[in-house]
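As structure tokens, here come the structures.
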Structure P
Amino acid sequence: SSLVQYNAALFRRLPNLRIVTRTGIGVDNVDLEAATAAGVVVCNTPEGPTESTAEHTVAILLNLAKRIKQGNDNLAAGKWGPRADPLIGVEVRGRTLGLVGLGRIGRRVAHICGLGLGMRVIGYDPFVRAADVEPLGITWMELEDVIAQADFLSLHLPATPETHHLMNRARIGRMKPGAFLLNLARGPLVDAAALVEAVDAGRLGGAGLDVFEPEPPAVDSILRRHPLIVATPHGAGLTVEGRTRIEEMAVERLLAFFRGETPMDVCNPAVLNRLRPAV
């Protein structure tokens, strides 16, 4: 569960615990060093939510581009026609999608938006070479260039000390006027106060969020009700197919471990050197 903190204190209370399998990508709530010290294998299922999360990203991107949220809100309020809201949508064909993080999800988003929607795709990832993504239709650029050129900037990175508030006030200020920021990765990647400030000032066209800092956001948080922010409750990977795939992968890792095999996607591989017998 993402609600449980798997730390040294918990491992001391559970001396017979051998393996923890997280459903999905993030292991933010697991102290990997403490798990290794306790001889506990930690696995995740990174491939499970890829398709669902990528599709959710594209859905929010199109929602922002076409101003669907505003149209729906206007209709619900009894308004009608273009004069009800001066904001009108844009076409995404030919516009630039900037990806920060070119792992499984980022590459799938690039495929859908590049081939399916005719967008120009640029991206940054410090662990990926330009030659690795050029065949996928992605032009690798430095981070600051991606931020400056993107009409839609989408984040696909883990939460680490290095990525905390990666999109701070300064970097948000360097985005193109009217651009959109999407974060469906981890809440701490974005300085939410700076984001709202930029949207309110009209410097950004809006934002799309599926993650927050903290989670859940406060009941009175502006992120829950801002007219130019499309927000969903950290559920991008939760589809019928995605959940089934994730659960099957999680169970397979457990079964492999107790068969005496090395399970896939071990997040703390150092533990394998001192692994206790599984049975």
Structure Q
Amino acid sequence: MPPSFDGTPELIRPKKGAVLWELTVHDPSRNDLERIVNVYDNPMVMGIEIAVDLAPKDSTGAASRQALLIETFKAVAGRFRPEDQALWGYGSRGGVSAKNGLVQPLERRQAQTSEQIIYGNKRGFMQAKLYLKTRDQNADLPLEEHVVRMELSMRRGACMDERLGLDRAQDLLDYAYRATFTKHFRIIKAPALRNTRRLTPEEIARREKRMLRAWATAGVAKFPVGDDLPEDTFHSDERMIAKRQRAQLPQGYYKLLRDQVANAKIGSALMNLQRRMRA
């Protein structure tokens, strides 16, 4: 049995008959990580999840809280843009249907609150999610604990990469969470035209009209990722990115402006995590 933890521990056998088990600790404290380092001889990090939750700050009535959560989800869904800073190309991207679990494209519509928005495959090195969290540990949560959750999951292949440097449990202590991960929770304020100097007023007006219509239709999903994909992007991901681009606006005509206020708040949340993991 594992030692006592401040967080919630769970022992998992990766596959039937496996000799080695995996230990998962939900919401670990610094003391938990130190226990893992000392008791298990600084084991490998097989995966990590980092989440940023959004919820009403002040107490409100049930109906008002639910309406505000739905409004927040819809606002963030059209602006959540982790893929520009991904270390790996996000091949799978869309809204996961609550009915059949299939990934539905978002390039021609806004996400529904019943959907889970994903960037990346569950079995890939890295995956980002956005969803309305109403359940935990297979049980319904009370309304006052419902949140809009942005989540970043990294498997072993990402953790051990030198760009993240989370190979062993010891690496999770005193880690630069804010500097490393804020960009993976990026929120966009609005699109803007790019390279307008040589355009006629008529062409500027035409592009701007198209841009605003696209933004209202599908938010960030209407705007393609840049040409400079990471060199280790899988060919299958490149094909899926190319397929999405056929429903998106032309490459190079537009740019996406960061929401500095929202991203600063996300950075502050990750800084709080960073402080908790310091000695």
Structure R
Amino acid sequence: MLTAVALVSLIAACSKNDGPAAVPVAVSLPSVIYLDGQPLDSISYNDKNSPDKIFMYDDYAKKYASYYQVIYNSNGAYTALKHYDINGTHMTTDSLAFRGDSMFSYRFTPGHEGEASKQAYLIGNGGIIFGGSRDTIASGSIKRLDYFEATYDPQTFNLTKYNSTAYYSSPNTTESEKVSIIYSYDNKPNAMQNLFGGMYYIAALLNTEQIGVPLLSTGFNNINGMNIQSSSYNGTVTVKNTYDAHGQLTAQSMTINNESLAELKFTYIDRK
């Protein structure tokens, strides 16, 4: 089973398409995503076919442990995600603001709204192209550095390049990680794009919070191969895709160096 890479939030990248890019076909909407046989995320939708709640599976508890409520303004744009435990207790709110090519997230805890943490991102061509900081941040004896850069194809919104750097140092430990990922894609429509299109924060949430190393394509097409260079994985990833009668991706089997990297499965529901 795939494990998360410490200190790094990864975003996938691609190298080429097998043929002309295909415009996504909105036959239905992603419902449940499975990783290695376990339900990873479950998405419900409002009457406008936009994400309403995103349920997050806890692999240790073997159940859905929390969910995000997506908040929209009167124009239909998403402006915040409220995080609740499965019993409905409000834990945090991520409030989003967009200015030019920048996106800002402000995380609040109920009762401590004056103590929000802030994260800035650069966006372009359908995704986040920079996150984190190139500056080493020091707090007492702790030092950390964490950022990523990505380039997207302006026509398909498939990522073309991804690199990340992370470093953490304390009196007791030092960890560092550099990652380079190149992805290839097929020319079939990616049904997940009906969920991710324009919702960069949700795409990053599902790809990094649950999986650790993003494997979910956010562009028009489906991943059919990868090359990963990192301290955790090095080599070419072979991806076998399975599609249903509508041409929607139902399964991805990923192997590296003749070993299983991940098994993803997808189910869908009809649009309202």
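Taken together, the values in this text are just the output of simple stated rules run on the coordinates, not laboratory data. Keep in mind it's a predicted model, so treat the numbers as computed, not measured. Cβ atoms are built from the backbone, for glycine too; each structure is taken alone.
Can you spot which of P, Q, R the value 4.2 was calculated from, given it is distance in nm of label points 7 Å out along Cα→Cβ at positions 178 and 194? Walk me through the numbers on the way to the answer.
Numbers: P: 2.4; Q: 3.0; R: 4.2.
Answer by label: R.
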**Prompt:** For distance in nm of label points 7 Å out along Cα→Cβ at positions 90 and 138, which of P, Q, R scores largest?
**Reply:** R
**Item:** Computed 1.00 for FRET efficiency 1/(1 + (r/R0)^6) of positions 34 and 250 (r between Cβ atoms, R0 = 25 Å, to 0.05) - originating structure among P, Q, R
**Value:** R
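Comparing P, Q, R, where is mean count of other Cβ atoms within 10 Å over residues 74-81 highest? Spell out each step's value before the answer.
Numbers: P: 10.2; Q: 20.4; R: 13.0.
If we compare mean count of other Cβ atoms within 10 Å over residues 74-81 over P, Q, R, the biggest value is for Q.
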